[in-house]
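Once you scroll down, you'll see the structures, which are given as structure tokens.
Please treat every number below as a calculation from the coordinates, not as lab data. Keep in mind that what you see is a predicted model, and the values were worked out from it rather than measured.
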Structure P
Amino acid sequence: MDDRAIEASLRANRRRREKAERDVTAARRELQKLLVKGRKQGVDVAGMARVAVISRDTAHRLIRTA
């Protein structure tokens, strides 16, 4: 590969990483909204945490910081 090809590949990789970061951020926001909604409806936080495969502490933190 020449320098230009490497640079193009690096730029493409950066774009993929940036998109992945946006996707993760959006997924976290969605999770937070779902946890808050579930809690308002009386769903057990520990149970939601188990289903979401996150710790109970993380679930409580996400709810608290919403």
Structure Q
Amino acid sequence: MVIQDRIARLESLYKGHLHKGKQIVDEKCSCQHFRREHADLSDVGHGACSYPDCKCKQFTWVGWITKK
């Protein structure tokens, strides 16, 4: 997947979505990194974390990341 396509897919996930009145911009994993920092599996950003020292093998949702 080309990087522009991946960015567009991630942005489209949250377009128009709000949490407590704030715009959602990403999701947080149990490893404390963002969904966009995880590899793609069947869905964008649901694979292993891309940080070399992180042992996270699959994105596990724990919360929303919103604009401040």
Structure R
Amino acid sequence: MYRRMLKVLNRNKLIVFVGRRFGIFPSNEVFMSADVTLHDIAKELNITREQVYAKYTEQPLAEKS
């Protein structure tokens, strides 16, 4: 039972490696951050790419250079 619950809690997550660091993120946030077009994902989840970016950074997407 424990393994099933653990599997349910960790589905749809990806490990992203950048250099020696890594992070575990929901797959939809990784795809949206990478600007990958997914079928109506923004409408289904009611979230935009800018909101995902702002969640992990201090500045909005448009202000970054």
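A value of -28500 for helix-only ellipticity at 222 nm (-39500 (n - 2.57) for each DSSP H run of 4 or more, over all residues; to 500), calculated from one of P, Q, R, originates in structure P. Computing mean projected area of the Cα convex hull in nm² gives 5.6 for which of P, Q, R? Of the structures listed, the value fits P.
To test your reading of the models, identify which of P, Q, R gives 18 for relative contact order in percent (Cα under 8 Å, 6 or more apart) when calculated. Answer by label: R.
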